[in-house]
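The structures considered in this document are given below.
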Structure I
Amino acid sequence: MSPAILACDLHDHVEIICMRRYQVLIHQLDGSTIEGIARDTRSTAQEEFLLLDKDGQKVEIPLLQIERIEVLDANAPQQEIWLQQGGSCAI
């Protein structure tokens, strides 16, 4: 069975957030939040992660555990991205 992955269009939005190094607030499916600077994404054979800088520490958050990403930069073209949508991306 192949691993569950994020829809391509959503993955593109996450990559743009990382490329621009936006300050973000991550809302996770379990109700918790974490704030940091979006730096990159990383994939393993089983899972994809969003990499954040939080207080000088690197934090990995599984993309499929993120409900939504709130971009805290008022000038960002998109302020909120909901990750729990259907679809997949064959990358």
Structure II
Amino acid sequence: MSRKYEGLVILNTKSIEGSVEDLVTAVSKEIESEGAKVADVKQLGRRKFAYSSRHLDNGHYVTYSFKAEPAMIDKIQAKLRLNTSVHLQHFERVA
């Protein structure tokens, strides 16, 4: 049974090749490659961190709204952990 989820992903745009749009689209495709259906992508823009995190002072915040099976969330997180452009990620179920 598919459920609605929302994921906040903070992207490291410090050393990317290409545009931020390309990076956002690539992460969306990685989420879809695990079987999820991405419904909405909102770019919140670059934000400064309260403190330096792993030698970064800021990141590009993006929220992904999608439908997926509960078991897919672990697979999506594991796949995004391998992506060096993804600094942090957090997923939660939406009612």
**Computed 1.10 for Rg/Rh (Cα atoms, Kirkwood Rh), for residues 29-76 alone - originating structure among I, II** = II
**Item:** Identity of the structure behind 3, 13, 27, 25, 18, 10, 4, 1, 0 (criterion: P(r) over Cα pairs in 5 Å bins from 0, in percent, calculated), options I, II
**Value:** II
**Request:** State the single structure among I, II that was used to calculate helix-only ellipticity at 222 nm (-39500 (n - 2.57) for each DSSP H run of 4 or more, over all residues; to 500), giving -4000.
**Result:** I
**Among I, II, structure where relative contact order in percent (Cα under 8 Å, 6 or more apart) as derived comes to 32** = I
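No lab work stands behind these numbers, since they all come straight from the coordinates. In this text, all values refer to a predicted model and were calculated from it rather than measured experimentally.
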